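Next up: some structures, all given as structure tokens.
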Structure 1
Amino acid sequence: MNEPISLSHYLGLCQRALEQNKPEYVNDIYELLKARHPEFRSSFKVKFQTTLLNHYLIRDLKPFPVPSPDLYTVFTAWEKNNPAWRNSLAEALDFGKVETCAGLLKESFGTYVHKVMAKPVIKI
């Protein structure tokens, strides 16, 4: 007997793809979701942002030498400079371009993190 597939199942598949550095697989997973569970579509787009952040954008940046700022704090600062990233990712999902978008986001965030890490820490 087939169990119903949940939204977390699709996100788990995406997580595994991202952990294997295969963001292009997300396109196929999302197409399957749209075909079989279109009711998950909008929730998936929102929740996938966190999956991408935790399992793709930040993954290769850990660990930093001490002292290092919290990567989520750095991400929040990066996000202020890149407010359209969420919309770009949603469009990439719709047009099957997740690999390109994810790669650009990862490069942009990585560059930003390395700039932040290069700044000297001033202790008073």
Structure 2
Amino acid sequence: MIADEAVTHLSEPAELASGRMSSVFIDGKHGLADPSELETACRTIIEMAQGAGCSFDHVGGPTLGADHLAAGVALFGSKRWFIVRKERKNRGTGRLIEGPELVRASRLSWWRTLVPLVVRC
């Protein structure tokens, strides 16, 4: 599903978010920058969640890791989106979570990163 341009072969191994080293880097944001690729990915995520019996009203994750997918799934799945900041801002509302007001009863789908993709309900 990720476009070929998302895969980069590095001349030297680089450290991944997992802490492991790899000479292959997958940049999901770059690979899903094309609107049609993003739509395909988001619609597939919605189908996977429905197939797994997952039910949610809000979708989101840490900002920048999941922003594009959360927004796309929210759009194509008629859900509400949210993002979680790494740190609170020291201005404005100072919120850690941006988007709708989430309450204890909110049903969420949370994603940390694109690879590996984990749909949690």
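FYI, it's all coordinate maths here, none of it is from the lab. Just so you know, these numbers come straight off a predicted model, no measurement behind them. Cβ atoms are built from the backbone, for glycine too; each structure is taken alone.
Quick notes on this one:
- For the structures shown (1, 2), relative contact order in percent (Cα under 8 Å, 6 or more apart) is largest in 1.
- In this comparison of 1, 2, the computed figure -21000 for helix-only ellipticity at 222 nm (-39500 (n - 2.57) for each DSSP H run of 4 or more, over all residues; to 500) is attributed to 1.
- Comparison across structures 1, 2 (criterion: mean count of other Cβ atoms within 10 Å over residues 46-53) gives the highest value for 1.
- Of the structures 1, 2, the one that 64, 28, 21 was derived from, the read-out being Cα extents along the principal axes in Å: 1
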